[in-house]
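Several structures are given next for inspection.
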Structure 1
Amino acid sequence: MKLFVRDLTVIDATYLDAQRGFVGESYIVDVVLTGGLNEQSMILDFSLVKKQIKAIIDTEVDHKLIVPHASSRCSVTLEPQRTQVNFKLNDNSYIQLKCPNEAYCLLESETVSIEVLETYLEHLILLQLPENVGKLEVKLRTENIDTPFYHYTHGLKKHDGNCQRIAHGHRSKLDIFINDEFNHSLVQDWANRWQDIYLVSKDDIIDKRDLSFIVKANDIEKLCSAYHAPQGYFELLIPAHRAEVLPKDTTVEELADFICEQTKKRVGNDHVKVFAYEGVGKGAIAEL
């Protein structure tokens, strides 16, 4: 007998890629459980499926930086409170972080892919399910978006929850309407501008000399960011061309305002309305 749940949850996370750098993703999660019936004539109560499996996913991968720990490009230094990650990109530049341990998901793989994540989650979750569940299938998929979109990574130091982690991300849709008409060209411009981007508030920029770790030397201009948040102290170094510094926080509300203001400068007196998404099915609206 099989039990299925579609759209169980959405994983908003970022992974490290040698070519793309930070890749913000939003994966929709479907699960199928195979097993015998328990004393309630069920494989597992739907309420438990939703609560228990979602809780495991939230704890292990959601709002984390997913690191291909087995890659020769990656070095990881574990400390009691914080973990340092150095990741070498194809252009010989580095992304470096030192963050609280819970900010990472360390995968024993050379690269990160949907298939690797599915296998990792299947093994992890099945160990915590009742004995009558003999098999678990986890399927991850991305939202079907038929207009331009972008992948972004950020951190929200003022957030009480896991959004405070300095490198988590989203795969996000964007709608821009000029005088109530969707403008494909403007959306495409933003998708190009923020393709695999790291978005950072100017208030969180620091000098590289203030980082607590040794900076990998190369000739590529670097951007450094750090902040204290409820979970601890977060530090990041990234090639400057892979980031954009914004005047305010990088909440989706501020991103919607920023896109709207920048677009308004381009179109003059025309009415602008922006729907900025943070992952799947949620976001903020700004208009001028």
Structure 2
Amino acid sequence: MEEKVAPFLILFAAVLWGTTGTAQTFAPETAHPVAIGAARLVVGGLFLLALVFMTGGLSLKNWPIKATVLAALSMALFQPLFFTAVTITGVAIGTVVAIGSAPVLSGFLEWIFLKRRPSRIWWSSTVLSILGCMMLFLHKDSVVVDPIGVLMALGAGLSFAVYAIVSRDMAGKFPSLSIVAVVFTLSAVFLAPFMLVFDMTWVTDVRGWGIVLYLGVMTTGVAYMLFARGLTHVSSSTAVTLALAEPLTATLFGVFLLGENLNATSWIGMVLLMVGIGLLIVGANGTGNSARLSVKG
């Protein structure tokens, strides 16, 4: 039963991530995106730690230190890399390159280091989803391709791919809640210096701490807890492809809450994204292992 629910847990996590951009638009104007990213990790880490101790405590016996540090570094690096990419090369290119490259990089990393070859369903779903993601964002007139920004976005995609692979390996050995609690607390420690560099007075504003609470608890704590739980039964490459529901959610929120307009290209891209994600879910539930990765002998 849990195996069938796993893709939907990851999908729901992606939906929560997709609300991040909309939520940030309601933050005070003085709130820098990187500062918001650091603050959400601090709140998310504290929330997860509190949840762990409320449900029985945390056991660090035989805990994989190297894997934890790698996962925490990956998640900590993702924040400034992604926000810097978006600042330099724009939201469209930055989002497409970062989010679109993550599934491909995850698949190749598993293929190279874990000797697991991506399945045909995964390839079909990933190609459709990335194509849809491109059509969703790249229709804008203000698209500017900056090499440094693209490299930053690729770094963000690689960071998320590494986080997914390392977390997938840990998910089968330790409770998912404990994993995300430790990883995100450590990530918050790594990003804490950013809170000293940027102006944080906006947090004292009611709207400011309200946004940080939502981002920390829902889009970080709850979302990554669901993502880690789903990773128990889903390969990391499949999970990262399912996470492409994030830009789909962000676009829908932009249309219905912020009054943004989409052209025909964007709507077609949205359909392709949904078809790609749906194909992966049907493949995972219908054939059990078809959406997973087949091991080469």
Structure 3
Amino acid sequence: MTSDKITAAASGTWKLGDLEVNRIGFGAMRLPQTGGALVADAVSRDRGQAIAVLRRAVELGVNHIDTAAFYFSPLRSANELINSALGPYPDDLVIATKVGPGRGPSGEWVEHARTAADLRGQVEENLRQLGRDHLDVVNLRVLGTDSVAERFGALAELREAGLIRHLGVSNVTPEQLAEARTIAPVVCVQNPYGIGMRPEQDAFVRSCGEQGIAFVPFYSIATTARETGARTTESEELLAVARAHGASAAQVRLAWTLSRGPHVLAIPGTGDPDHLDANVAAGALRLTDDDLAALDRLHHAPA
């Protein structure tokens, strides 16, 4: 599927609170490095290429960028690249970040932020790196099924103080979402989800839509390959759908993701300009009922 003249607007729109975004966005995790993401010895991406990809994304109508202060390689920080490439920011650009996980200066993972002071420090680090006086959306990234009340409450206080505009949650259960909503409004849920990945989340995805909450899956292209990127092999069922549309397997995966509901957003990430164009073009791909039936069977097939 070619990308000529296709922009992110073809994917439709959704509102994160009062902030309207195109449903095809951009994930910055892979931007600072090549190869595997979020590893201490990652190979840093060429700075010029990374900045060009960000600027191209905005040219293509992407107005929702997902990032985090812990997205960095030995020489590159996703937030700093976003600031350098896009600042001063377009008025309609929504930058969502996340807090909770932490990495030391050498890239090693450290304990999740647990206290209000830890979380405020991470929020302030995102503000500093992005060159903002407030953050559009902050997602609390959760590890495990423990209560989120104390941590989400700390972010709610920062929202009341004007440092954060909207709040979301990431890697959560329905119970954790319900708990967070008793504390402050939640505009989005970020969980891993894609064809064949977490089919047990189908009901949760629908429930988010019923509550007016965006569902923003990560790993929707890579699925179980996770940080290593797109799969090297695909099923014949998925490839048959791709051939029928003159599309790539990755484009079909993105189109299926968007088909799960008007509240479902996509944030595919890449440092490759051609992949970026293809990802944005996937927002215009309309799968048939037969396509969706075949892909749903694949989604629910035993692993």
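Laboratory data are not the source of any read-out in this text; all were calculated from the coordinates shown. Since we're looking at a predicted model, the values are computed, not measured. Cβ atoms are built from the backbone, for glycine too; each structure is taken alone.
Quick check: -10500 is what I get for helix-only ellipticity at 222 nm (-39500 (n - 2.57) for each DSSP H run of 4 or more, over all residues; to 500), calculated from one of 1, 2, 3. Which structure matches? Walk me through the numbers on the way to the answer.
Working: 1: -5000; 2: -24000; 3: -10500.
Derived from 3, not from the others.
Here Rg/Rh (Cα atoms, Kirkwood Rh), for residues 26-81 alone has been calculated and equals 0.95, so which of 1, 2, 3 was it run on?
Working: 1: 1.16; 2: 1.08; 3: 0.95.
Label of the source structure: 3.
Which of 1, 2, 3 yields 5.5 for distance in nm of label points 7 Å out along Cα→Cβ at positions 34 and 210, as computed? Don't skip to the end; give the middle numbers.
On the way: 1: 5.5; 2: 2.8; 3: 4.8.
Answer for the origin of the read-out: 1.
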